[in-house]
Each structure stands twice: as structure tokens, then as C-alpha cells.
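Colleague: Next up, some structures in C-alpha cells.
What follows is calculated from the coordinates using simple rules that are stated; it is not laboratory data. Everything quoted here is computed from the prediction, not taken from an experiment. Cβ atoms are built from the backbone, for glycine too; each structure is taken alone.
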Structure 1
């Protein structure tokens, strides 16, 4: 059995990520008129699970940009074999997952990071939106949600679909807003028994839709 590497610091970002973050903060604020709010809803200590709607390739960056703590995401394992991209992923807290085969290893690693104090980000839709709306959600994320007791934070992104739709090689200039919602009370999540997975998915999707709608309303303001 391969040795499990120790976790990096869950609170202090490494130099590699801080450098990328500084560059992208300036670029996105200018090119995408990027803004975010609701950061105060995130815990300052300990782990958290961030559930985010999926609009574009840059969504993980959009969520992580305003934060002083790193966020770990799950990404397709074949991306780690791509030159340059794989190097970036390995140095920005990303975890590999095999989407063709349900990987308990990926879930265990995500739980290990949450227990180790990390923010872990998940896109429950599983793929990017086709029309800008929040799509149906795959129930796989429930395996992680049910096995942890950390705060669950819904996050809504608006504008990334318009600025960076599928098939576009580079983001167009535009306006992007991100809203971090209030933590979903654990008693509400635990109220859905194991026989009511569909109801829990529907409930979580509703909270993410609320955040996405708040981000869209903010984006529509002049």
C-alpha cells in the first residue's frame, strides 16, 4: 500500500498558490469585473464543504480568489497527466478523481482533508451548465456530505457562463459575481434520512439556486 503523504497547511496557502492568486485577482477584477461577497459565512477555523454551481472552467479559481485559505477540489485524474496543467493542479491543492469508476479513494481523501481542517469544494452538477442555469445534481456528493459534520456552505456563481462558455478558448470581458451563502444548518441536512436521498439533493440544489440567483441579481445591478 502506497504511503499517504502528509497534508499541507489547511490555513496558510503555499507560495505557488499565493502568486497565482495575486495575478488572477488583478486580472479577473479588471477583465471580468469580478466581485464576491458572503465570505464571513465561512468558518475561520476547521474544515468546511463548499457546494458550488458549475458555469465554467475557471469556477474553482473564482471561488478561491477572495479567500485567504486554500480550497481543495476534485478534478479528473487524467488532467494530472497533462503537461503544465498537471503541475499546476498538484501545487494548488487539487485531488484526482476517476469519473468513470466510483472511487472510494477520492472520497476518503476528501474526508481526510476536511478532517484536517481544509475547505473542500464540490460541483454537485458534475459538469458545466449548458444554458447558464443550475442543472440537475448527481447524488454522488451525498457520500461526502453525510460522512462529515463540518459546515456546509452553498455558493452561487453568475456571469462565468456568459464570459467563458464551452468551446471558448479564452474568457470574454464581462461581469462575474460570486455569493457565499449562510451555512446550511446540520439539523436540516440530518433530517433527511438515508431513504430520502432524492429529497436531500433537491433541498441542497435549492440552496445553491438561491445563491446563484443572488449573484445574478447583484450582477444585474448597474
Structure 2
């Protein structure tokens, strides 16, 4: 039984992940640290401050601290959210799918609330979500389940009867740790996504058959 749907944001509803990753590489290049796309697999889906600490632990640098580097990230990303980023394929279709079933929906993102609100404002999506919540308010970001558990609490929803939609492995693990069903829409094939209940190529593939699969999963 599914009573609520909780969406990740970056890379699932809005096409920001390639830009996030390019921004990460650019910022760290300016700090004298080379990061490749292959290396970024380890930080995909993490909160930005946790990404920064990850690289600092591997390559300590002299200069701006974690908070300053995070502000550099956010300044670049906020402009992109407001002016350039576009919706992912099937994003509106998926939101309308659950809306037409009268299922409450929420947003649970690793991005901060400023970016979440920029997304909601730009695309006029406030009305879709009963709750929009950021992992910035949690002690730990994804893959810790805190952001999902608190989002469910704010929805007055039992996590066991929620489905989380994610594009990152860290996000899937966070949702599963919260005892939620999961739909993964990964950017690239990765055997780790076998941890998800359902894997889709795109949100456009969300349909009645997928929903029926969710409804019969044990919980």
C-alpha cells in the first residue's frame, strides 16, 4: 500500500546534476585539486557541505573553509536554477500521475531551501507539494535517512507506506533506511541500484503497471 510519494529534486525533477558536477570540478580546480567525473561517483547525491568535506579529507587545502566553498557552490547554482536549468523528461508527467491519484507529495532534497524555493518558484510547482524539506536541517545528509523520516513526519505519513523517487544511489539508500519503497531513475547504469524496488529509465515510464508493482510489495 502506498499513501504518499516523496521526490528527490536534483537530477530527478530538474536537470542540474551535470552542472553540479561541473561546478564541483571548477571550484576545486581553483583550489588546486583535480577531480574527475569518475571520482565524483563517490559524492553523487551527497549534501554540498559533505561533498566538500569528502574532498578536503582526501586533499586538505589552504584557503577558504568548507562554509566559504559551499557559498561559492550555492552562488553559482542559484543563478543556474533561476535562469537556465530545465525540467527532467517526465517530471511533470510523474507529478500529475500521483496528483491524479490524490496522493500527497513532498520534496526531500540534499539541496538547501534557497535552491529548493528557486526551483519551486521558477516552475510554479508549490501547489504539488504538501511539504518541501532540505537535508540542510539534518545532522547528516543522504544516505542517512533523516531527511526522509522528517519529511514523512511533516506529512503525517507512515514511512512504510511512502514511495521515494530518486536518481542517486545515496538517495535510494536513505529512503530504504527509512523503510520506504523506492523508484530509482539513475542517470547511468549501476548495479548498486539493484537495492531499489523499481528502476526506470525515465520518469516518463511511470505508469499504472509500475504503480501496481509498488502496491503489491510487502511492507
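Colleague: If mean count of other Cβ atoms within 10 Å over residues 60-67 computes to 10.9, which of 1, 2 did it come from?
Modeller: 2
Colleague: Given a value of 46, 38, 34 for Cα extents along the principal axes in Å, point me to the structure among 1, 2 it was derived from.
Modeller: Structure 1 accounts for this read-out.
Colleague: One of 1, 2 was used to calculate distance in nm of label points 7 Å out along Cα→Cβ at positions 180 and 204, giving 1.9; which?
Modeller: Here the read-out was taken from 1.
Colleague: Can you tell which of 1, 2 yields 104 when volume of the Cα convex hull per residue in Å³, for residues 12-75 alone is derived from it?
Modeller: Considering all the candidates, the number was obtained from 1.
Colleague: Given a computed value of -13000 for helix-only ellipticity at 222 nm (-39500 (n - 2.57) for each DSSP H run of 4 or more, over all residues; to 500), which structure among 1, 2 does it belong to?
Modeller: Derived from the structure labelled 2.
Colleague: So if we calculate Rg/Rh (Cα atoms, Kirkwood Rh), for residues 52-171 alone for every structure here (1, 2), which label has the highest result?
Modeller: Details: 1: 0.94; 2: 1.00.
Largest calculated value belongs to 2.
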